[in-house]
Every structure is written in C-alpha cells, then in structure tokens.
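Okay, got some structures for you below.
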Structure P
C-alpha cells in the first residue's frame with residue numbers, strides 16, 4: 001500500500017505526486033523522490049522497479065522479506081534491510097518482528113515497511129524541518145530512517161534490563177527457582193531477537209562512514225558514525241545481559257539442586273526415625289523361645305519407651321543439624 005510519494009528539491013518539499021509522474025521528476029537536477037510503502041504488493045514493487053531501475057535481486061529480497069539486516073551495494077545504489085522490533089502498548093517486551101527495506105539511489109529513496117504497525121511519519125517531519133540537512137539528499141534520508149529504527153531499540157533493551165533485575169531479586173526466594181528459570185529462558189529468546197537485529201546491522205553500517213563510503217552517503221558520514229555508535233552501545237548491552245542471564249540460570253539451577261537436596265534430607269531424616277521403630281519391632285517380632293524380655297511384666301512399656309526415646313533423640317539431632 002502506498003503511504004506517500006513526495007518530490008524534494010534543495011532540501012524542501014515540492015509536492016506530493018502520483019507514482020506515474022516519478023520518472024519526470026527524477027530527471028530534474030537537484031530533485032529526489034521519496035516513496036513510502038506499507039506491506040507492498042508485488043505490482044507496486046514491479047512498478048517502482050521500472051520507475052527507478054531497482055536491482056532485481058534487491059526487489060526480490062524486499063518481496064519475499066524475512067531477510068537478515070544488511071547494507072548491500074548494487075552499482076551506484078544501496079539496499080538496506082532493518083528489523084523492526086515492536087511491543088504491545090504499556091509493555092516494552094518484544095512481541096512482533098517487522099522489517100524495513102530501503103532502496104537508495106542518487107535521486108530517490110524507497111522505503112518498504114512490512115509486518116509493522118508503527119510508521120515513520122515522524123522521520124519525514126524531522127527531515128522536512130531540517131532543509132539544510134535534507135539538502136544532502138537521499139543519503140540523509142537513509143540516515144534518518146536508520147537512526148529512528150535504532151532509537152526504537154533503546155526502550156527494548158532498557159525493559160530487558162529491568163526485567164532481568166526483577167528476576168535476579170527473586171533468585172534466592174524459596175520455591176521461585178523453577179519459575180525464574182522459565183522467565184530467564186523467555187528473556188533470552190527476546191534478547192536473541194534483538195541481537196539478530198543489531199549485530200548484522202552494526203557490521204553493515206560501518207561501511208557507510210569509514211573507508212570507501214558509497215557516493216550516496218557522501219556528506220553524511222558523521223551521522224552514520226552516530227548510528228554505529230548507538231548500535232555498538234546496544235550490542236555491548238546485549239552481550240552484558242546475555243552473560244548475566246547465563247550466570248542467573250546457573251545460580252537458579254544450583255538453587256533447584258539445593259532445594260531438592262533439602263527435600264532429600266528431610267525424607268532421609270524421617271526414614272531414619274521410622275527405621276528405628278521398624279528395627280525394634282522386627283527384633284521383638286521374631287518370637288524366639290529364649291527372649292526373656294518378652295515375658296517381662298513391663299516389657300511392652302519398656303519397649304515403647306525405648307523406641308520413643310531413641311526417636312526423640314534422633315529427631316533432636318536432625319533438628320539441630322537442620323535436616324528437619
């Protein structure tokens with residue numbers, strides 16, 4: 001679905017135009033066209049491929065989706081894939097994974113947003129408020145889109161850190177170890193989604209500010225360096241959280257083992273008490289002929305007293321040792 005198709009000249013907006021008039025405006029000196037699509041149909045991508053001369057391999061990637069974040073050069077044009085991580089309202093935990101495909105040439109920008117509800121109207125407004133920077137052309141628009149996507153990662157990483165801290169506070173709560181392990185694995189899965197979005201993009205974004213910078217990005221290198229800096233910070237935080245999660249999982253598993261050991265000790269203590277009763281009952285239940293105590297007038301009372309005394313002593317010792 002077409003969101004908008006706008007032509008810019010010298011950093012200012014000229015007009016909204018239909019797709020059929022794109023070829024007329026991109027031939028004008030100092031002009032470039034910015035087209036935004038949402039869940040684009042095959043026919044729309046084919047039409048834009050014809051209008052801008054987009055590389056067929058890049059169009060195929062955008063059509064099929066589910067691509068790894070990347071920055072690829074096709075001659076004098078760029079094709080950039082970014083992952084869009086979104087969360088439900090009031091909850092920063094990752095709930096869906098979208099994708100933004102950006103085609104960039106010397107006189108055009110085509111952004112295709114897939115499986116995502118949150119648009120980039122604010123990015124267009126920001127660019128139009130800064131005509132001095134927008135004068136740099138499609139390269140600055142690419143930076144603005146990448147910067148917006150990366151900035152949306154920060155609330156997610158903050159939410160993951162807060163959730164991890166909450167779980168850590170409950171690690172030594174009795175009986176919470178098994179539930180904590182499940183929450184930690186769920187947290188690790190969401191962190192993995194973020195890692196898959198950040199790490200490849202960090203690798204690709206470094207091409208846009210150092211070494212042989214694509215001509216399209218000339219004049220905007222320092223802005224792309226800022227994006228790389230943000231990605232590096234997020235990537236470092238991800239690695240730190242992942243290490244902490246691994247440590248927390250080991251601690252929780254140790255707590256489960258300790259709790260199981262406590263149960264085993266209690267069962268062993270009670271089994272010992274019953275074993276004493278069973279041992280005495282087994283001895284006096286053998287009915288041998290020469291067992292003087294069996295004919296003793298106070299034999300029954302004495303046996304019960306001995307069993308009770310022994311059990312009480314063992315109970316005291318187990319209680320003192322912390323087994324009961």
Structure Q
C-alpha cells in the first residue's frame with residue numbers, strides 16, 4: 001500500500017496515474033490538510049491531515065503503521081519529513097521526500113547555494129549575484145545590465161513568485177496594469193525595494209531570452225529511471241525526451257541526489273543552449289500532462305517503489321496538449 005501526502009495542485013493527477021498502473025488489490029491512500037475531496041476521492045482511502053507540522057509527522061507514522069502502509073510520498077513540507085527520516089525508517093516505513101538527505105534540500109532550496117554548487121559541478125547554469133540591500137542591488141544591476149537584460153528572483157521561493165524582468169523602456173505603471181508580464185524598469189523596482197530597510201536575499205542574474213524546458217522525472221537514489229520534458233509553445237505544451245535540455249536536467253538530478261518524483265527546469269540562451277534554472281524535489285503542477293505521451297510517471301514511481309512489475313509505456317511522438325479548466329464533482 002502507498003500513501004500520497006498533501007502535495008501540489010497536481011496531486012489529483014498523481015493519484016489517477018498511480019491507480020492506472022497499480023493492481024486493483026493495492027490500496028492507494030491520500031491526504032490533505034484542507035477539505036479537498038476532488039483530490040482525495042481518487043484514492044481508496046483518504047484522510048485530513050493535522051495542521052501542526054510536528055503533530056503531523058507523529059500522526060503520519062502512527063496512521064501508516066495502523067493501516068499497514070509501506071511507502072509514503074511527501075509533498076509539501078518535504079524538508080521537515082526528511083529531517084524525521086530516521087523515525088520513519090525505525091518504524092519500517094519507506095519515506096520518499098525528493099532527496100536522499102538534507103543535503104539535497106539545503107543545496108536546491110537556497111537558489112544562491114544551488115547556483116554555486118551547479119557551477120562547481122560543471123553544470124551549465126545562469127550566473128547570479130546575491131543581494132541583501134539596496135546598495136548591493138544597484139551594484140549588481142549595474143554590473144549585469146552592461147551585458148544585456150537582467151532579472152531578479154528570491155533566493156527562496158516557488159512558482160516563480162518574486163521574479164521580475166528589468167526592462168529599460170517599459171512604462172513604470174506596467175507592473176500594476178499587467179503584473180503577469182513580470183516586467184518593470186529598474187528605477188521603479190529599486191524605489192519600491194528601498195521602502196523597507198530589510199529585505200529577504202534576492203538573486204540578480206542575466207535574463208535568458210530562450211525557451212524553458214520543464215523536465216518531470218522519476219528518480220531512485222539519484223538515478224533518473226523515467227522522464228519527460230515539457231515546453232510551452234504558445235497556448236500549448238509539447239514534449240521531448242532526447243534534447244540537450246533533458247540531458248542537462250538528468251545530470252543535475254543525479255548530481256543533487258534527487259529521489260522520487262521531481263522536476264528540473266532549464267532555460268535556453270540566445271544560442272539555444274540550455275542552462276539550469278532550478279530543481280524542485282517534488283512533482284510539478286504540470287506532471288499530469290505527460291501521461292499524454294504514453295509515459296505514466298506517477299504509475300512508474302508507484303509500482304517500482306512497491307516492487308511490482310513496471311507498466312509498459314509506449315512513447316507517442318508529436319503530442320501537443322492544451323491545459324483547460326473543467327469542473328469536477330467534489331464528493332461530500
């Protein structure tokens with residue numbers, strides 16, 4: 001039996017993929033802190049998790065033992081679960097967090113540290129300058145803007161939150177009129193930045209104009225065993241398995257010792273050469289789209305962790321998908 005703890009918005013897709021691959025007699029468990037029946041109803045058994053982080057870990061271990069669950073995939077709060085790995089192992093439970101130790105999380109969650117380690121390992125990445133105050137921010141921008149457009153993002157963060165592209169000719173009001181474009185002139189950004197004495201550390205880096213590739217993969221002890229790359233092409237997403245971007249992502253996942261369902265993002269420079277953006281030691285929001293290629297990553301993860309035969313997958317070329325919003329019935 002396998003348990004998928006609260007994860008990203010795609011937890012529903014993960015459960016559907018696992019159910020497709022697992023024998024009917026293997027129970028799937030799922031849980032969430034909130035009332036999310038549209039997600040948890042895809043499992044055979046569902047729970048609502050405690051809100052307190054420490055209480056949750058105790059509850060997960062006790063509940064797993066009570067129900068004979070063997071494998072537990074952490075979604076949110078992965079590093080907290082990783083810190084408690086010894087407790088899970090002592091209870092005979094197989095915990096999957098996205099990494100093999102705290103080193104993975106320390107190296108990838110801190111994007112400044114991630115950049116330094118990637119450079120040390122010879123993995124192509126976007127060079128960055130860490131800034132902690134307005135003076136450092138101005139100096140970093142002056143240095144990098146001489147080489148082309150620059151951008152900024154938080155040292156810690158997900159979903160692209162806090163990312164802005166500096167454009168010299170953009171209307172200062174544009175960041176309020178159309179914030180989704182993530183474009184702002186540097187003087188306006190610096191003025192807002194100065195409005196508070198202390199800010200969280202940020203990374204200033206060159207802006208790469210090329211396309212992004214998001215590589216979803218199943219890793220076991222640092223070894224990728226299944227993977228699919230995704231690119232946004234206008235309103236659609238396309239898929240790839242043999243490309244420089246995918247190759248770079250696989251090398252990065254191996255170097256940072258990823259373990260579980262993880263996601264690596266790259267971006268191409270003006271010559272089409274991919275550079276690492278970040279590693280997410282969790283499944284992505286778009287992982288469900290990859291099933292259209294004939295590769296069921298969630299299913300492959302589930303059966304391999306339970307020691308069952310891997311489902312046959314047949315790669316489908318030239319697939320293009322378009323995400324849409326649909327309503328589903330949420331069981332009461």
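Here is how the numbers come out for the structure above:
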| read-out | value |
| --- | --- |
| Structure responsible for 0.00, with FRET efficiency 1/(1 + (r/R0)^6) of positions 53 and 301 (r between Cβ atoms, R0 = 41 Å, to 0.05) calculated and labels P, Q on offer | P |
| Among P, Q, which structure scores highest (criterion: distance in nm of label points 7 Å out along Cα→Cβ at positions 77 and 309) | P |
| Per Rg/Rh (Cα atoms, Kirkwood Rh), the highest-valued of structures P, Q | P |
| Entry that produces 0.65 once FRET efficiency 1/(1 + (r/R0)^6) of positions 21 and 245 (r between Cβ atoms, R0 = 30 Å, to 0.05) is calculated, selected from P, Q | Q |
| Among P, Q, which structure scores highest (criterion: relative contact order in percent (Cα under 8 Å, 6 or more apart)) | Q |
| If helix-only ellipticity at 222 nm (-39500 (n - 2.57) for each DSSP H run of 4 or more, over all residues; to 500) is computed and equals -9000, the structure in P, Q | Q |
| For 22.2 (mean count of other Cβ atoms within 10 Å over residues 109-116, calculated) the corresponding structure among P, Q | P |
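Readers should treat all values here as calculations from the given coordinates under stated rules, not as data from a laboratory. Here the structure is a predicted model, which is why all the values come from computation and not from measurement. Cβ atoms are built from the backbone, for glycine too; each structure is taken alone.
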